[in-house]
Every structure is written in structure tokens, then in C-alpha cells.
Structure P
Amino acid sequence: MSLTHIRPAHGDSAWIKRYRPLESPSLRLFCLPYAGGNAGAFHRWAQAPLDGVEVVAVQYPGRQDRFAEECLPDMEALADGVAAALVPLLDRPFALFGHSMGASVAYEVALRLEHRYRARPQRVFVSAAASPLRPRSHTDVHLRSDDAMVEWFGELGAMDEAVLADPELRPLVLPAMRADLRLIETYRPPSGRLTTAPVTAYVGDADPGVDPEDARAWQDLTSAEFSFRAFSGGHFYLSDHEEALLADITERLGGDCK
């Protein structure tokens, strides 16, 4: 599919959240949430001054306004759905950012956009994630009890204690958490599938679940340039370094667009 034949849709699909649409963005940054997360994780990013970059957050099924929908069972179905939903927005240069589980989703979406739609990302940003070709640090969290699963998320700093303490809210968030964990823990990509887009990997230097060397291994999944940066902090280092991270992303995208 030639990009000259792609035009923005009149209304975004349920997959797409544009909290601050730009009339003529120079580039769109598609953001993929972590396991159990939702598009709202990138609401603040949309308000940041990013030099003409429009932040587009992706909403997975099974949460928030898509709560009535079934969570998707595997990476293939999720990446297929995301890629198809992004096609109407490919009339501008674009990049992908994925955090934790979202990093693998970003990689799979990049492959689909390149091979099915002939649309190459300017760059793929993978955050707080080991290369999916590396041995996994965990494969059974989705099989644990609710309390054990919540404890594991808590160790990563991913849990809102107020939500978990609310007996009405807890049943609303746990199903998506478990489904996403099952998806990423059973994800086994074949080797040898390289994106042609440059890849930048970010990691927190004290992340209990991601060794920096495993994050560097993303370089084996691109045929283009690879770069790496570690921030101080854990799995959600980006909460403490949002300004610096966005500045780094903007700087790299500025260079990519020249």
C-alpha cells in the first residue's frame, strides 16, 4: 500500500486516543502501553511541547472505554489489530514507542506496517524490556493467584494501591492484567525478523526485571542503527525522568526527520 493513498479517517477507531490532536503534525508518535496499562499512561505526554510531534496513544481491548471487549489472546492478534488501526494515520512520518510489554508490541507492529503496508517507522523506541529473543525472567505470573500476581506487579512499581484496595475497582483491572501477562509470557517470536527502522532502547539501571544487557540485545532485531540509554531508576524510570526522556525522544526524532 502506497502512503500516497492513505488518508486520515474522519473519526479515530476505538484503538486510538489523541488527547491533543494537531492539525498538521510533522510526525506522529504512536505509544503502546505496558501489561495491564491503558492509553491514559500517555495523557501527560500529549500535553508536552514536542516540536510538532503528535502523541497518539493506543488503547488495547478490555480496559477503560473498551472494558466490554475481550482482551486479545496472543501477540499476533494484538499486533494485527494495532497495525490496522494505525493505517489511517500514516499520512505523516511516524515513530513507535512501547513500554515493557508495549515494546514487543511496537516491534511486532513495526514489522506489520513495513511488510503489509510499506510504511517504515522513523524509529522504534523500546523501553524497559529485554529483547524478546532473550530467555524470559518470568513465564508463570499469569498463572498465579490474584494476590500473588498483584504482589509481582507491586514489586515493579506498577500498581496503584488505592485501586487495589477498592473492592469495586479491583475486579475491573485484574482481568486485563492477567490477560496481558499471559500474552507476553507466552510470546515466542521467531528469530531473524528484522525491522528496517532504527531502534533505541531505554532502561532503568535498577530495573528488577530487565538486565541492561538484555535490553541492548534489541540491536539484533534491526538492520538499521541501534542506540541505547539507561536512566536511573526501576521499571517505571520514566515517571521520574519524563522531561529528560521526552527531550531525548524529540532530539532523536528531529535527527530522523532531517
Structure Q
Amino acid sequence: MTEEALNMRTGTVNYHVHKPHRQAFELDAGGIAGNLISPELAPTLVEVRDDRASEEPVRFDTDSVEFAGSPSSVSDFETPGWEEVYDDELTTLLTDRLGVREVLIFDHTVRTDDPEANRKPARNVHSDYSEAGARQRLDDLLGSERAAEWAEGRFAFINVWRPVGHPINSAPLGFVRPASVAPDDWILLDLIYPDRKGQIMGLVANQDHEWVYRSEMRPDEVAFFNIYDNRGLPSVAHSALDMVENPAVTTIRQSIESRTLVRY
């Protein structure tokens, strides 16, 4: 058996499907937190390469995603005051790793793989912004005048994902290498909230897709990945993978994802 084969796992993901009409997610439907109405999804078994054991790990500048050791002094994401400390750590991470000159961290979401949780892992293959959605979010965050200034140079939306509490044993976060994605694999999806509307990109199935993840990620590790870049670095499709590392382990997957806007 080749080394590449030894590094492969299998998991199930939910791809989107082509339709003749625009599809949408309705979030917090009816004003109920966590109530989600989803468009049609197609469960699909995929092979996933374990980046931890790979001789050629993914790199942000070529694959739009990278895994890194990044210990945090924050372990409790509920105690007041953690955000300021954590934001400083993420700013340092992105500045050191990517050479960005300005970082705006505008959202943190803790996800728990529990049916009763308000925010569960996202189990659809997607990227968080379409081009129009990214431009609108830039305006929303900065105001039109400052957004126009940023748009004259290079800016990007980058997410940082970290396990919380213990290593990830189930529902790890997986990524599709952008070079394996065809343009027609992407579809526009609306996000309908009780008070606003957004737009993301969904991915449909393609047997050429190359999936990658890092096995048993720990709280001292992160994945940072590109969601939109106005100078052309591809967005990376991602999703929780329905797979289990060790059936004897019963810990529940918990993670925190942080959305950032950066200026190079």
C-alpha cells in the first residue's frame, strides 16, 4: 500500500445540487434560534487525505487553507473578557503567517455537535461569501467610503477555526483543494435571516474533488482558510465531515470559528 493510500480516510459530506431556480437557507426561521430550513442536499461518500501525515501539506498561498500550531491562552469561550485576548492572538497569527497589515475580527461562533445546540457544525459543502456578498459585507463592516479605500488594494475574508476543549474525534472540518474544483461546481445560495439577507456559494458533487483534513486536531492547532480575496486567491469549499476517528472516544465535537477581514 502506498503512503498516499495510508493517509486516506472516508467520510460523508452533503453536497448541493443544481436547480433551475435560486436556492436558499432560512436561518433562525420563525424567529427561533437554531431553526434551519435547508435546500436539497446530496449525501456523498468521499475520500479525504490526512494532512497531518502528508509529505506535502496544504499551503495557504496555493490551496487557500493551511493548518498550524497556534496555542491560545483562552480555553473558556464563555467567560467575559475572552474576546479581546483572543482577537489579539488571531491578529498576531494572521500578521505573522500572511504578512497582512490590518486585521478586523468581526464574528466568533462556537459550534457544538449536539442536536440541542443553537449552533451546530455546518454540514453542507460551501464557502461563506459570493463576490457580491463579500462586497456587501465589506461595506457593512467599514462603511462605503472606507470600503472603497480598502478595495483599491488587496483585501480578503479569512476564517480561523479551532477545536475547543479536547481533540476532534468526530465531525472534523474538511476542505476541497481549489485546483480540483471546476467553475460550474459552484452555485449561488441565499441566506435568509429574520432581519437581513446574505449570499454564499454552495458546491455540487464532482468526482475530481480532492478533500483534505487534519486528523484529531487539538485546541492548540488552527486551520486558517480563504473565503474571498479580491485579488483572485480562490475561495475554499469546506464542510464538517461525518466520520469518526476512534469509536471508543465519546467526546462531543466543539469548535470556534472566527471571521476576519484583512488588508494586505
| query | The value 19 for relative contact order in percent (Cα under 8 Å, 6 or more apart) was derived from one model only; which of P, Q is it? | reply | P
| message | Matching task: -10000 is the computed value of helix-only ellipticity at 222 nm (-39500 (n - 2.57) for each DSSP H run of 4 or more, over all residues; to 500). Pick the structure from P, Q. | response | P
| remark: If percent of Cα pairs over 28 Å apart is calculated for P, Q, the one returning 33 is structure Q
| Test item: Cα extents along the principal axes in Å, for residues 35-178 alone calculated as 45, 40, 39, pick one of P, Q | Q
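A value of 3.0 was computed for distance in nm of label points 7 Å out along Cα→Cβ at positions 75 and 107; which of P, Q is the source structure? Provide the component values of the computation, followed by the final result.
Working: P: 0.6; Q: 3.0.
Comparing all candidates, it corresponds to Q.
On volume of the Cα convex hull per residue in Å³, for residues 43-98 alone, which of the structures labelled P, Q is highest? Spell out each step's value before the answer.
Numbers: P: 102; Q: 151.
Top value of volume of the Cα convex hull per residue in Å³, for residues 43-98 alone, among P, Q, belongs to structure Q.
Values in this text are rule-based calculations from the coordinates and carry no lab data. All figures in this text were calculated on a predicted structure; none of them were measured in a lab. Cβ atoms are built from the backbone, for glycine too; each structure is taken alone.
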